[in-house]
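A.B. asks: Following are the structures in question.
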Structure P
Amino acid sequence: MQLCDICNAANGNAFEKAIISTDNESDNGESKSNKCYICGNLALQTDKMLAKATELLSAEMPEAGSFSISSNIPKDWIVREDRVWDEKFSKKTESIKNSINRRIISSLAKATNKTYKTDAEYRIIFDYKNGKISTENGAVFVFGRYKKIVVGLSQSRWKCNKCEGDGCEKCDGKGKYYESIEERIGDPLKAAYEANDYVLHASGREDVDATNSAGRIFVIEIKNPKKRNVELDRVTKEIETGKEVSVSDLRAVPRKFVEIITESHFDKSYKAGIEFGKEISKEDIEKITGLTGKTLLQKTPKRVAHRRAILVRHRKIKDIGVLESGGRNAIVLVTAEAGTYIKELISGDDGRTEPSIAALLSTSAKCTSLDVASIDDGFIDFIIEKYV
């Protein structure tokens, strides 16, 4: 079994014979030696590709202070690499991809005097299928908090599943079911950064018919931006002119904040308007406030069962109080663990949530308005101030 010097080096130089050049043909075009078992000698394109990448970084992108890379490795290399590992595997062995990436990063940093960063201004893509390189501008990640002022907005873009955004009878030619918070924030940022696209990453979401006066944290990924330095205060004002969504604390953050935000879950307080099937009494109010400290058993609500796993979730009500009441209506303030379904706490969802306000009062109870009043996400401020 023969390996090229690059694949052999990745395997701890475990094989005595190594192909060190792609110049392995005789004058009549016949092969002088076998090709590398793993890559078929394609990994030996690395030096030529590095020369092109060095020229790009040095000549065409002189203003770039840093770079990042991606290497596209054919899947069949990985299959054959596994077979090599079955034959000879040592402590020095590493994957071809890791070995190539390390070689590329070291060579480019030395040749260009630029720094490698995962969140660099430019990304150089090494495609080993065709021996070519390409470049793209590294994504920009913007942190912020949004407030949803009006109902009727979904959080993410929601394309029509029939026409995939082209417009049809089902969606009245709009190509989507709802306007979104993602668009209200993303469109102005896309224009400011002169970018190709954007993706909103947030910690949780509100229902379409709910508002959020607390402010929900998010990171929006700006893809392939032509600009990297943008006056975010100006974008903040532009977003607020629509009077549907407001944002605050906009600032550029590292890529790792996407995971920090999406993996974080916070207790929240909700202000909910309720309409009952009867006039409520003082005793009814006491029953409602008696839910403080109780643990709910919530089976996946009927309204989201088509897109959520059918589970029974345990969620604690940390505090609940009645702010206003009169006749058949009331306004309550509920503080609950992350992931609590507040509408179902009120209605009972035909017994899928126990206990519920409706069951306790032996009447129907409907949530008529819902606002996220506060979110216990203070530790994010600490992380932002420490790492940004």
Structure Q
Amino acid sequence: MRWESSLSRHNDLDAALDECAAVIGASLGGTDAADFAAVFASPRFNRQAGALAAGAAARFPNAAVIGCSAAGVIGSGREEEDQAALSITAGALPDVSLTTFHIRAEDLPSPDAPPDAWSALIGAPPEADPHFVVLAEPFSMDGEALLAGLDYAYPRAVKIGGLASGGNQLAPHALFRNGETHREGAVGAALSGNVVIDSVVAQGCRPIGSPMRVTGAEGNMLYTLDGESSLDRLRRVYDSLPPRDQELIRRNLFMGIAMDPLAERVGGGEFLIRNVMGIDPRAGAVAVAASVREGQLVQFHVRDAETSADDLRGSLEGYATAAGERGAAGALLFSCTGRGRHLYGRPDHDTDLFRDALGSLPLGGFFCNGEIGPVAGTTYLHGYTSSFALFRPRVGAG
């Protein structure tokens, strides 16, 4: 398994495609050696989406090609948010089967449909143990319904990706699949055989206070925590913190929700992070951007640039230690448009941390309107997250 990632800053589309193809071809022994290619293009190319999709497919004639428009792109381990840029990341994947798909919102099976309805729609048999890269148009596809269906039909599969970005009214978001351009729905690739996709999902938050059990809730309203009003618990957490963290609570307060209903203790990476949307002083309740149930374990969290950096560094270093000699051959990064320069004040922050932890692994990707990745075995849409897909051969495979 071999990967390469390329980044071109040419304003001319053909020149950008040629530059990316030349880099990948030199590394893989020709562009016809690529079996998979992920293509991400900045807003400069939105109105040329059709030509871009066709040009990428022509330059990688044997590859399954997917991609999308992007507010910013990542290629050759670098981030480009401010100017015309094209990123292509490709892999030569021996003994890997690839199936690409495009689906629209109206194609999604009903909640009562059996798993077979999903596998028929995607075109990948569950018994092949596929993993998925998924790219969706944010306004025309119910991302949560799509991910819930994929989890239902393929419970052992990793699903990772992001929502297209960088579109506008005159040049809406674009999705690419094997030379075709779509303006709605979702595209994706199912990879099975001699491939594993490892995931690293860094939600960029730090816990404050202590974990609490939900003792009263309805929908997204938390009424009591450990038998005390949620607002009173929040006040006590606030009073116990230093001034810097108190300021973060006022600006960037989140709730971490443990997905395991039986959990007694939860590590930081096992919380699903969701916004705290507001409070109801009369009811003493806290509203969060997720449904909550009595019995779940929750904990308040905060986020800022330093916290996000620490979380990502720890997640990547933890992966590197756990992977050991089972190192990945290539990677894709799906990062929120709210990260990058906007959060850190400089380019290449997340890609630099990736390089520090994992070396010069080929890395491409884009800045998303929402990031797709698993938490505690279930796939979610995230915000302000960096979600990595790391590709490696299966253990013991050639």
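The numbers here are math on the coordinates, done by the rules we state, and not lab data. Not measured: the values here are computed from a predicted model. Cβ atoms are built from the backbone, for glycine too; each structure is taken alone.
A.B. asks: Given structures P, Q, which gives the highest value for distance in nm of label points 7 Å out along Cα→Cβ at positions 99 and 379?
C.D. replies: Looking at the calculated values, the largest one is P.
A.B. asks: Out of P, Q, which one gives 15.5 for mean count of other Cβ atoms within 10 Å over residues 235-242 as computed from the coordinates?
C.D. replies: Comparing all candidates, it corresponds to P.
A.B. asks: Taking P(r) over Cα pairs in 10 Å bins from 0, in percent, for residues 219-322 alone from the coordinates of each of P, Q, which one would give 14, 43, 33, 9, 1?
C.D. replies: Of the structures listed, the value fits Q.
A.B. asks: One of P, Q was used to calculate Cα extents along the principal axes in Å, giving 99, 50, 49; which?
C.D. replies: Among P, Q, the structure yielding 99, 50, 49 for Cα extents along the principal axes in Å is P.
A.B. asks: Work out mean count of other Cβ atoms within 10 Å over residues 107-114 for each of structures P, Q, then name the structure with the largest result.
C.D. replies: Comparing P, Q by mean count of other Cβ atoms within 10 Å over residues 107-114, the maximum is at P.
A.B. asks: On to the next question. Work out the source of 0.45 here, i.e. which of P, Q gives that when FRET efficiency 1/(1 + (r/R0)^6) of positions 147 and 299 (r between Cβ atoms, R0 = 30 Å, to 0.05) is computed.
C.D. replies: So the calculation was done on P.
A.B. asks: For volume of the Cα convex hull per residue in Å³, for residues 275-354 alone, which structure out of P, Q has the highest calculated value?
C.D. replies: Once volume of the Cα convex hull per residue in Å³, for residues 275-354 alone is tallied for P, Q, the winner is Q.
A.B. asks: Taking relative contact order in percent (Cα under 8 Å, 6 or more apart) as the criterion, which structure among P, Q has the greatest value?
C.D. replies: If we compare relative contact order in percent (Cα under 8 Å, 6 or more apart) over P, Q, the biggest value is for Q.
A.B. asks: Here mean count of other Cβ atoms within 10 Å over residues 91-98 was calculated and came to 14.0; which of the structures P, Q was it taken from?
C.D. replies: The value was obtained from structure P.
A.B. asks: I have 3.0 for distance in nm of label points 7 Å out along Cα→Cβ at positions 155 and 331, calculated from one of the structures P, Q. Which structure is it?
C.D. replies: Q
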